[in-house]
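Take a look at the structures below.
Just so it is clear, none of the values below were taken in a lab; they were calculated from the coordinates. All of these numbers come straight from a predicted model, not from anything done at the bench. Cβ atoms are built from the backbone, for glycine too; each structure is taken alone.
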Structure I
Amino acid sequence: MTTPRTAAIIVAAGTGTRSGSEMPKQFAWLAGKPLIAHSFAALSNHPAIDRVIVVIGTGQEAALHAAIGDVEYVMGGATRRLSVLAGLEALASTPTRHPGPGSGSATPHMLQAVSMNHGRPRTKSGVTEEESVERVLIHDAARPFLPAVVLDRLLTALDNHEGALPTLPVADTLADAQGGTVDRRGLSRVQTPQAFRFDAILRAHRDWIGEEPTDDAQMLRRLGGSVAMVEGDTMLDKITYPADFAAAEARYGAAMISRSASGFDVHRLEVREELWLGGILIPHDRGLSGHSDADVALHAITDALLGTIAAGDIGMHFPPSDPQWKGANSAQFLEHAAGLVRDAGGIIDFIDLTLMCEAPKIGPHREAMRTRIAALLGLSFTQVSVKATTTERLGFTGRGEGIAAQAVATIRIGAA
């Protein structure tokens, strides 16, 4: 028995004017990454979901690329209904890829949605996309934290229903415009994602006439489709106002644990070498020697970050035997490690770096190092500590033969 092909649509075409953010809220940062990146990761990593399409607004291509990189997207419409329809039509048609913003290959792919003629474009295999996509999840980007168990409930419900939506009971007392109490028995809060058999929800969207619907399940019910209600999750609460960002951070943080790991590195001082420390060039009569730029500070921090997610060490990711890293800027090593932490769902909380050398004096360059490291990691200046010490003229650092660095990284990450 084959598994039904399942796609997901993330609706992210709004402007989020009530959120208080300077940018559309779906691209604002929350819990260590852009808001939309959380739901995209949850959907794309789920084993039952084969494909994820993002629906964005006009002019949001660059913001999408900055948030989640090279993904499929389609331009939305003037309303949420039209935006969802654009995503459904893109799934129903043969995708046509167009270059995204900027240059290079790492750009989003815009999908050309089929025109409103109800045509059935076919794939190279002769099977229509509409036939190949059997189930679809429709999700709002404003609900970033998406538990896998809710996805499982929704998809299971489609075995016996044409649609399914997550709900939670109404706990608060409700009142009407005149202040009278409303009976909350039988009432539920509706969340997303909502799951549907693809042909049923596509037909509901194509045939819709009337006022704007409040959600997709309403449209399916009007056609007589059966919609199951499954248990939702408070993690799916929608982010609308500025206070919602703080509440979401607290919810996410409660489900995380703290991890710390250390990194250590040493490089020899030699003449005719530049001295790079903490991402800045320091005037000195000698510099550190190594296959890359030998920035011992950034190397130690890189190893510390890799340690927090048990991802090996810098030599595994950037082997010194590989000629492409000869003379390389160590900033890219650090950014790579930070990216792996974020991809694992981690948030970098603090970096503590200790440099061990007799010369040069670190004090005059300390604040510049903190600023540079913070910028590379997307942290605030206050989240980076840089200290220095000597070894009382003992050992290779005491003799001025080299510089050593030790770093400790602290992150938060979801419990395994």
Structure II
Amino acid sequence: MNKHVIISPEGEKWLDQGQMWMYRNNLVEIEEPAKTGDIVDVVTVENRYLGTGFLNKESHVTVRLYSKDREETFDKAFFKKRIQFAYDFRKTVESKNLSNCRLIFGEADDLPGLTVDRYNDILVTQITSYGLEERKDLIYSSLLEVMKEDGEEITAIYERNDVKAREKEGLSLYKGFYMGQCETETIINENGLLLKVDIENGQKTGYFLDQKSNRVLLREMAHGKNVLDCFTHTGGFALNAAMGNAKSVTAVDVSQVALDEALKNAKLNHLEDKITFVQDDVFDYLDTIKEGQFDIIVLDPPAFTKSRRTVNKAYNGYKRINKVAMEALRHGGYLISCTCSRFMEREMYEKMLREAAKEAGVVLKQVSVTQQNHDHPILWTMEETSYLKFYIFQVL
């Protein structure tokens, strides 16, 4: 029988709304003996059952919930069922990019603390839950079985367990092959573009998969336009603009290493003559461009804030680059503005955009508002799964 973790009335409200994390500040009592990694039942002070999950006495997230059925057994059949359900979802919503997509997106797939990305025949995994780390053999074997039963051959599993979130769980940081050995670079096909992915040293698990559908939006509107891609990294938006027959494409990034990779991607697609790569700080570069020089400006910066404590500072950074971009665009040009920080909430980001537009003396005509790609689904009961905000405006 599972030990009980008693939650406060405040925490009870969150779990009743569908939250899958129980925080330490909502902890009333842990029934002993219980150790980190154990399966526990979360109950109210009146002993009402709320869910079952893995305990971590050291983490701010004391319990990650995996089931609302106290009779559930966290065995191989349990994990395989969850993985199969997530895989079937991707086959439905991401069928054209199934060989390069996020197969498991943690809480959104009822598997808190687990991320699995696929790049061709390689699975790249990331575990940020102590309980899952202890059961990863079950998880990985289930993953391989689900893929094999669908006729998909996976030759390697590479672990990118080098994220700081693991330290908060009392887990070590490392990366390397769990199964198989192969080159740590592979070339994926994203909506017709060939892109090199470095699973060992690339950002996140090797590449930013969450902007796939948004990059295509730029491709569709770039024809005949002069496009500036800020924070280009390995060239995702710039390449799509070039593929969409833009008149010119300028890609700016502070990292020469990233620009070198972007150039390689351009050459893979025979687009190197259509893109000018500029190594510079984007804030400085924007101050040098002439008014009307560009028809489209893309602002896709790294997260300016990764905590609530630095949101105000991030707000000012976002406002500065958006204001300058609005001022620089020709009348009737288009601004693509986004943030990947979940702490920069939609209402605050839109407030920033309105202020920037007012100070720039322009009017924003909304073209579209989207979020992350379909393989990063948003669970409405878990705000943490909603992080990317992506806006396209005509600037008047």
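Given a value of 0.20 for FRET efficiency 1/(1 + (r/R0)^6) of positions 175 and 359 (r between Cβ atoms, R0 = 35 Å, to 0.05), calculated from one of I, II, which structure does it belong to? Don't skip to the end; give the middle numbers.
Values: I: 0.00; II: 0.20.
So the calculation was done on II.
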Query - Structure (I, II) behind the derived value 6.1 of distance in nm of label points 7 Å out along Cα→Cβ at positions 207 and 319 - result: I
Query - Entry that produces 14.8, 44 once Rg and Dmax of the Cα atoms in Å, for residues 191-342 alone is calculated, selected from I, II - result: II
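Work out Rg/Rh (Cα atoms, Kirkwood Rh) for each of structures I, II, then name the structure with the largest result.
Working: I: 1.08; II: 1.00.
Structure I gives the largest value of Rg/Rh (Cα atoms, Kirkwood Rh) among I, II.
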